[in-house]
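As structure tokens, here come the structures.
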Structure P
Amino acid sequence: MPMRDDATDAGEPQVIRVVVADDHPIVRAGLLAVLAPNADIDVVGTASTAAEAVAAAPGADLVLMDLSFGDGPTGIDATREIASLSGGPSVLVLTNYDSDADILGAIEAGAAGYLLKDAAPEDLIDGIRSADGGNSVLGPAVATRLVARVSAPQQALSAREIEVLARAAEGLTNLEIAGRLHVGETTVKSHLAHIYTKLDVSNRSAAIAAAQRAGLFRTR
């Protein structure tokens, strides 16, 4: 986390410098309105693309990150870049998406927390303060999905297996999936075999249908 030059007198809270990253202007305006009344939160920048979020990150203590920015890099891509910065800010994901692929992808990329956009304003404020303090922040629905994975690990697909199946759902062949993920075709076939076993299905179409019913990845 970057050094803060806004240290206050004893007993007064430090200001959390926040960048709001979302591709919808109305959402950004709404978030600014929610954050503005809080004396310990200062919005120091906004971003409408993943690249803008990464560029603004060095001046912040926390980036409030959406996952979808239309075509191009995603919020997960931006989170990974920000997490790699020396002394970089925390990233708190705020999104509409609650699929396993999105949640696991964001956490593995280095997000400090994951909230859904239906969170109450006070929960968002508490989440920002908690994430800035070095704590993990998970919305109730997100926590429930992660607990379910831990409760049934033998059925839970790994993040890579979900990614393989999501690419298959897009209609990509094994060879095309291998190229997209920078792995060998044999590795893709191995992932699919494990997926079929875990989901108790015998082919790709059935696996995709089962995964979509379970909300493992977004239907595009």
Structure Q
Amino acid sequence: MGVVIRAAGADDRELVVRLLDEAFQDDPVSGWVFPGQDYRRLTHHRLMAAFTDIVFAEGRIDVTEDGSACALWLSVPANGHEEPEADAVAGASTGTGEADDAVRLREAVDPANPRVEEIARLLAGTHPAGRAHEYLWMIGVAPRRQGEGLGAALIRHVLDRCDREGLPAYLEASSPRSAKLYERLGFAATGRTLDLPDGPKMWPMWREPRNEPATAPTPSPVN
């Protein structure tokens, strides 16, 4: 029997936040942003909630019908990566507009934690520009259901459309294990890694639509 997938609605917000929180508790990048298990269990869900609200406002969230997995997608235009609107972050203060989105994200999620701001800046600085594409921001599968192919089914759900419409796709793998999954789905490493200061690596990965000629994206400069 195939995996039934539907678009998430506002009523699914808490489900999505819980899935992401559970799925990424032991992720290397989450461990870097929120070091220490007790601290992470108390705080990590706030970042997942902020990401969920941003994608609900600006993109699309798919969930499996049984509520065991979700995927967060943004459609990025040809002129490059557009920063998420800070107003979309739950609890963010708009203030005078002087603070940028990364600062507002930190203020909304964990004001005393500079790594929340730093990860936002690093991801934005690495994002490729020049071609419209679908961006897989995050994918979360309930720990008890991992290894059943739910994540792959969610990703293929969008990749099939990418192939029909001639759109590439992009993501950042947060572990070697996830990078292997994405390789099986047609993604390839861009040839550079995102190295978190005193922390783990991330692997930016790009996928050309099937039956389309390969054209490398133009990487954004990293400071």
Structure R
Amino acid sequence: MTPQQFVSQLSTQRSVNAFNPYSDSCKVYDLDNAPAIRSKMLTETLVAAQSVELETLWIGRDLGYRGGRRTGLPFTDDVHLSDHGARWGLSVSRPTKGSAVAERAATVIWSLLEAIDLPIFLWNVFPLHPHEITNPFTNRLHTAAERKLGLEVLEQLIGLVRPKKLLAIGNDAAKAVETLGTGIEVLRVRHPSYGGQPEFLRDVRQIYGVRPSGFL
């Protein structure tokens, strides 16, 4: 499977009350060609990741409505889109209109990535944005069926980018990833949300030998 085939297949995935950023368009915030922009950025990132020896695949739970729903890139909000482009040597553009929106988890993640000079790819167990039935701008935990779908996609991704290690961010991600049985080492850290930021920062810094910065 090629990166182009992976993204094309991903764009066909459907689930009730879940937004697929690679084929769905938000009537409120998206540009007319937003799905195409997001698909192109993900495809180019996959191509770039295949050209290096990928150190770690960081895996969260789901795309968030302030981050991946808008950019199509896990743990990456509007504010850090340029950082993503610089990290992978890509030209990127926002798929959304209006003021840039920040996501707390993305802010924490990218504060660490700035200090880690290793190839790291960001992903989620469920690669779409699951939301509450009455409000698309909310986050919810993926269902068992969505987890099954997501793990199938994750196995394909691992085959594409071939990471040395997997870093599961949060208990939900860890429980799901540890069922794969890939033979790849799985590291487990707390999610930075819900009061877990200090532990997350401490553990990731320890794993990669990063000293605390003045920001976080």
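The numbers here are math on the coordinates, done by the rules we state, and not lab data. Bear in mind the structure is a predicted one, so any value in this text is a computation, not a measurement. Cβ atoms are built from the backbone, for glycine too; each structure is taken alone.
Ranked on Kirkwood radius over Cα pairs in Å, which label among P, Q, R comes first with the largest value? Walk me through the numbers on the way to the answer.
Working: P: 18.5; Q: 17.8; R: 17.2.
Max of Kirkwood radius over Cα pairs in Å: P.
Output the label of whichever structure in P, Q, R has the greatest value of distance in nm of label points 7 Å out along Cα→Cβ at positions 118 and 142.
Checked P, Q, R; max of distance in nm of label points 7 Å out along Cα→Cβ at positions 118 and 142 sits with Q.
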